[in-house]
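Take a look at these structures.
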Structure 1
Amino acid sequence: MKQQNPVFMRKSVRSYTGEAPSKDELDLILKAAYAAPVGMGRYDSLHITVVQRPDYLARLEDAAGAQLGKENYHPLYGAPVLMIFSSIFPGIPTDNSSYSNCAILAQNAALAAVSLGIGTCHIWGAIRALNKEPALLAELNLPEGFAPCCAITLGRTRETYEMRAVQDNRIMTATME
């Protein structure tokens, strides 16, 4: 029997039961993020915030909805946990490592969640809204100079993960020989 690989099982989960992962599961998901490769070993340029406060999550959704002009908008899909990945952004267009590092941490954490059967979804729009809300940003207590880049939702779900076929060439690919 083939071993199930979370890379080929991962999908965006947008339906949660409201139950959070256990502390041990969250610790394992965080450990997976810590195992991610980080450009130039700049670990001190990264920060992870695990948000489990329902009131904060609701206010973040309200802010995202208001900015997009959508009432009753729920970009966090009722997930009980939001893991936010922040970095220091030097403002130099050629320095893409801040975004890349956050995205790699998020993907490692998401794959660990999949391996545990925990629902997860990559979140970008709500984080864009968060960066425009000084009061919500201040509540995160981020170190000086840090800004949220991306996030993943986490929580129990009734959905299941199964191996999925990935279409070859679904992304333009060129080989230089």
Structure 2
Amino acid sequence: MTGYSDYMHMYDKNHVIGAGKETVAAEQGDFSWYQGLKISLFDVTNVSDPKELARYIIGDRGSDSPVLNDHKAFLFDGEKHLLAIPVLVAEINESKYPNGVPQYAMGEAVWQGAYVFTVTLAGQEIKLMGTITHIENGDVSNYTRHVKRVLYIGDVLYTISDGIIKMSSLTDLSDISVLSLN
């Protein structure tokens, strides 16, 4: 099992969801480089021998989420199999490295918003349902549009940034409405 979890959330008494970073062993062999954001589903029936049932990696080194420091940014509902988290996606421009991308290379921010997943034990999967962003014209540096929280009421998913609250259908993530906070 590679990577680590900064935050772990109970799915049921024998399963947990972890949010953290993927890692790769350093060429020097005595440490690892963290990479993209990693969401994992673990079977912890035997706590001495946990099993990673599923994983989903987001972006490259430099990708991040408020979930790694603040559990309130993590939305999970086991009955709906719903997981949603705010994410900053960083990607490495491989053309900058003609001799191959070094393990320590940092990606550049290319997208910010919420990733919405279905997480199921039956299928042992973490499946991306879709994404929602508040960013306009690709301006990832507009921090007032960085999604900080995700919640739902009924069949409406709300994504919240300092600039807006966006309402989306929980069924297909289509836009319903936007409320400006400025």
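One of 1, 2 was used to compute mean count of other Cβ atoms within 10 Å over residues 31-38, and the result was 15.6. Which label is that?
Working: 1: 15.6; 2: 19.2.
Source structure for this number: 1.
Thinking of 1, 2, which structure, once relative contact order in percent (Cα under 8 Å, 6 or more apart) is computed, gives back 13? Don't jump to the answer; show the numbers that get you there.
On the way: 1: 36; 2: 13.
Working through the options, I get structure 2.
When helix-only ellipticity at 222 nm (-39500 (n - 2.57) for each DSSP H run of 4 or more, over all residues; to 500) is computed for each of 1, 2, which one produces -10500? If you can, show how the numbers build up before the last one.
Details: 1: -10500; 2: 0.
The read-out was computed on structure 1.
Comparing structures 1, 2 by FRET efficiency 1/(1 + (r/R0)^6) of positions 55 and 167 (r between Cβ atoms, R0 = 25 Å, to 0.05), which one has the largest value?
Working: 1: 0.05; 2: 0.25.
Going through 1, 2 one by one, FRET efficiency 1/(1 + (r/R0)^6) of positions 55 and 167 (r between Cβ atoms, R0 = 25 Å, to 0.05) peaks for structure 2.
Read-outs throughout are calculated quantities, based only on the coordinates presented, and are distinct from any laboratory measurement. As the structure is a computational prediction, the values presented were derived from the model and not from experiment. Cβ atoms are built from the backbone, for glycine too; each structure is taken alone.
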